[in-house]
Structure I
Amino acid sequence: MPEKLKVLVTGATGRIGRALMEELDAEFAMTGTSRSPRDDPRFIQLDYTDAAAVRAAFAGQDAVVHMHAKASHTGESLDEYLQPNIVDVHTTYEAARLAGVRRVVFASSNHATGWTEVAGERADTETVVRPDGLYGTTKVWGEALGSYYADRYGLEVICLRIGSYNYRHRPPDFNAGPRILSTWLSDDDLVQLVQKAVTAPGVGYGIYYGISNNSRGYWDLTNAAIELGYRPRDNAEDYAEEVLAQGGVYRLWGDETWHTAGKS
């Protein structure tokens, strides 16, 4: 039996990281990082501001799945994003390079092109980046930095523009309005997407949207299917009746001024 790939997940106690640690353990030899001690021998405590410690944690890993970040897309202060989403992303790529990691899977976000959605336009991975806030802008930074490390150092980098995910949540559980029928990423499809991102051969650098097989989806999954072999199985439409009965407004931002600004 071939040896399992060694995969380290940063931010492994977060919503996405938790699911990956639970569901990919049979597929890969998993290691997770946490800022505080854990009762799980697969976890290591890691201070991400210590670049040498990050490099040491990455040593011997085949792939790093970088989920460590400040995840809120509504923040308006650079201070809250500067360390986790800017400095720590650079630390990740540099530590991966120095430690000899083959591939980094970077958790980007649909908010890297969020303003296209505000403006009512369809987006694919060829769409010019158009972030809808500071959070989305930091994800653009992570994508661009990954491109640089791929070109200059030969690090394989897969950027996943993740849609709407929450641990073990069905679309009605979000209680977020009809948008979830377009943007939902199920647990099973998340795990498949990351598994494919780790193992897909011949990808030096790529950007891919991550949603389920939603009938109302408006992000193009074509290159994820062709290059990664991603075949999402779940469809938010199965929950449409329940979601629509909850009411709510179909929009990215709750404030109508965002839509007005996007169309000016």
Structure II
Amino acid sequence: MLKGLYTAYTGMLNEQNRMDILTNNMANVATTGFKKEGSTSQGFDTVLTYRIKDMDGNGMWNSAHIGQGTPGVKIGEAYTDYSQGSFRETGNTFDMAISGSGFFNIEYTNKQGETSTMYTRDGGFTLTKDGYVVTKDGDYLLGQGSGSSGARIKVDPTKPAAIDQQGRIIQEDKVVATVKLTDFEDYNYLEHYGENFYTPVEGAKMTETKAGIYSGYLEASNVQVVQEMVNLISVTRQYESNQKIIQAYDETLDISVNQIGKL
């Protein structure tokens, strides 16, 4: 069997995986707090080596199989770039951007009515008529509270409010609530949930953060459009190169079967 077919085939699969990730990044270039993703690739799974008639310690000539030939490329791990995006001024008091590492704590309720704590960099919040600070989907922003998960933030919607860099919400010169921020020791223990929510997996360790909060700003996506376009062009060309290899093998097989085989 022609191993080159498998090599080109795995190359096309890898480029398709990269394309899926890049297009998702491009689709979320305007999503507040979105962190771009990337992927890795690997070469041979094992070392392609075969020791032929090498002398062992007993003076015997032996051949030994050291590795297994697995031509092609293997799709590696996907990763998230958590670098900070630029700030965009909105003028809305309850729009908040985090300067530094950390996440807002959100009380998220799924379609089944189950409630859990999610984490996000999207600081686009609004006030309900009852004075609760919520996301655009109606999930509650959590503040400092007695429990580890925090408490819902509620203010007087009829009074003006200000938010300082420590996350304290001030009304009539009184601190009525403090926005809760949470950070993690290792972001590899975070999983994407939806567009810009993150949920910790087993082994995640929370830690305190000294990040500042800027009221009236939103953190933009850290996707660089020009760089992503360059990557898309590169992926497309590499996909086409692997495609041409398969076509070349197909033509070779056609000649071997239909022309040389007639002789």
Given a value of 18.8 for Kirkwood radius over Cα pairs in Å, calculated from one of I, II, which structure does it belong to? I
Matching 16 (relative contact order in percent (Cα under 8 Å, 6 or more apart), computed) against labels I, II points to structure I
Origin of the derived value -0.29, -0.49, -0.54 (log10 I(q)/I(0) by the Debye sum over Cα atoms at q = 0.13, 0.17, 0.18 Å⁻¹, for residues 184-239 alone; candidates I, II): I
Answer label among I, II for the case where mean count of other Cβ atoms within 10 Å over residues 104-111, calculated from the coordinates, equals 17.2: II
Given a value of 0.30 for FRET efficiency 1/(1 + (r/R0)^6) of positions 72 and 96 (r between Cβ atoms, R0 = 41 Å, to 0.05), calculated from one of I, II, which structure does it belong to? II
A value of 0.00 was computed for FRET efficiency 1/(1 + (r/R0)^6) of positions 208 and 248 (r between Cβ atoms, R0 = 30 Å, to 0.05); which of I, II is the source structure? II
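Read-outs throughout are calculated quantities, based only on the coordinates presented, and are distinct from any laboratory measurement. What you see is a predicted model; the values in this text were computed from it and never measured. Cβ atoms are built from the backbone, for glycine too; each structure is taken alone.
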